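*Asks:* Dropping the structures in below, format is structure tokens.
Bear in mind that the values in this text are calculations on the coordinates, not laboratory data. Just so we're clear, the structure is a prediction, and the values are computed from it rather than from any experiment. Cβ atoms are built from the backbone, for glycine too; each structure is taken alone.
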Structure P
């Protein structure tokens, strides 16, 4: 039936054209944004998962930065310990030389005093981002020998999140402690009948007597014990540095995996979308032509009255 009031063909063509235009808008949006799921209305489940994982990835980025900061701090402390090993070796050599009868021990002590000052300067300078693990004052309010480095961020099956840390015990690496002199360098050590610290030992008043020579030999043993402790401290920091490096590598790999996972959920397949865009553009052109033809039906009815 032909009707002037209702053009069924035009209505059908218009509906088809509107559907094509809507699909074309969606496809163009995916191409311009690169996302198949840009908001919750596109796919609520995937959008929710992707949003959570993106947030977790941002937290992991902060973890990676914290690990880098911790690694840099350890590098500074390790460099200071390595330099201290060289200085202690020199002190030890000076003490061995001072056991020789007839040596001017006043001059030798002058050199040792300079090296002792150098040890203190090295420890005081081992500061990074406001942290110094080698020269401390354990009486300071809030002091904690255990330094925690943020190392992980995780979410369990219930959605609860947790932050993990790598703990470094700096009580075994401190060189000087203003509170009670309990550092590797400033603490008192006993060898035989001699008690002294590497930081304060003085041979300037010692003579060639057998008792004084024995005292110098004890100083050598004290210096060697301090050297052993510094070497152990450097090894401990090296182990902590290796752990931080491994964790940083893992975090980087985890972030990449999460990024890939999120991408598989929400990223648009550009090959597919570009192909779909071309098809929809053709359908839109055909829809316009179909609507134009349908609209001509009303004009043809007028010919019946000619």
Structure Q
């Protein structure tokens, strides 16, 4: 194989950026595929994806098809004569006829230890489920959803204070690492060995939905604390506190027995707002009222006191 790998990169969000940098370092980016511009922010202005912005900064050709199922899409990709297609959080399905075009196939960086957490939201679901560790897999893509054989993987522990955001950033860097390792092998004429995924232990990480971020105080505090961490920074957990809807950015579970009705406020101090749960107590430490900003409980209590003085 020649030193110069012709790489088509397909990705959309920030998670894909470290991998795009790695691909550019170890190959020639002949085109970048990304999702069409979407409305974003308060003004709902059409906004380019992070991957498109990076591609434009580097002068790479950008393509934003709404589907890859057409004959035209296949012809356009084939005309690029790609050695490899690298897919990272792209958001469009690649049909078998597309997968067959690049000479070395299509590789996908996926943010879980497959076959656990196939699908759309593996980072958040791993935290929500209380997994002790997660990682990234570089997979050779096939027609099924995240079913392809794994080429390389790296693991990382899920720390007690990890949020969806902190774990996202760590896994994005690990994803770039496994991709770089595999590209280095390929450039040297060695294909990474493909290991079929285990048939047992398959779980699906369904897409995040704002409705799932509503906390049910009847659940155990430990379960709710994991949801708060998993859904930070998006969609952010929320719950009814003393009759007011609040977004909950940070909280921790206390193993504290009580006989109060779930949802009752047990204590309010600078340390936090203690809410009775089905089992144990959830101490809220950073909250956000409707129309306000995220603030510590100490700031929140001060603001309330000044309102009522």
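*Asks:* Give the label, chosen from P, Q, of the structure having the highest value of mean count of other Cβ atoms within 10 Å over residues 102-109.
*Replies:* Values: P: 14.5; Q: 21.2.
Biggest value here belongs to Q.
*Asks:* Comparing FRET efficiency 1/(1 + (r/R0)^6) of positions 54 and 158 (r between Cβ atoms, R0 = 25 Å, to 0.05) across P, Q, which is largest? Don't jump to the answer; show the numbers that get you there.
*Replies:* Values: P: 0.80; Q: 0.35.
That would be structure P.
*Asks:* Assign the value 1.48, calculated as Rg/Rh (Cα atoms, Kirkwood Rh), to the correct structure from P, Q. Mind dumping the intermediate values first?
*Replies:* Details: P: 1.48; Q: 1.06.
The read-out was computed on structure P.
*Asks:* Match the computed value -23000 of helix-only ellipticity at 222 nm (-39500 (n - 2.57) for each DSSP H run of 4 or more, over all residues; to 500) to one of the structures P, Q, and report its label.
*Replies:* Working: P: -23000; Q: -8000.
Of the options listed, only P reproduces it.
*Asks:* Ranked on distance in nm of label points 7 Å out along Cα→Cβ at positions 78 and 134, which label among P, Q comes first with the largest value? Before the final figure, lay out each step's value.
*Replies:* Values: P: 1.4; Q: 3.9.
Going through P, Q one by one, distance in nm of label points 7 Å out along Cα→Cβ at positions 78 and 134 peaks for structure Q.
*Asks:* Hey, distance in nm of label points 7 Å out along Cα→Cβ at positions 38 and 270 derived from one of P, Q reads 4.2; which structure? Don't skip to the end; give the middle numbers.
*Replies:* Values: P: 1.6; Q: 4.2.
Computed on structure Q.
*Asks:* Once relative contact order in percent (Cα under 8 Å, 6 or more apart) is calculated for all of P, Q, which comes out largest?
*Replies:* Values: P: 32; Q: 14.
Greatest value across P, Q: structure P.
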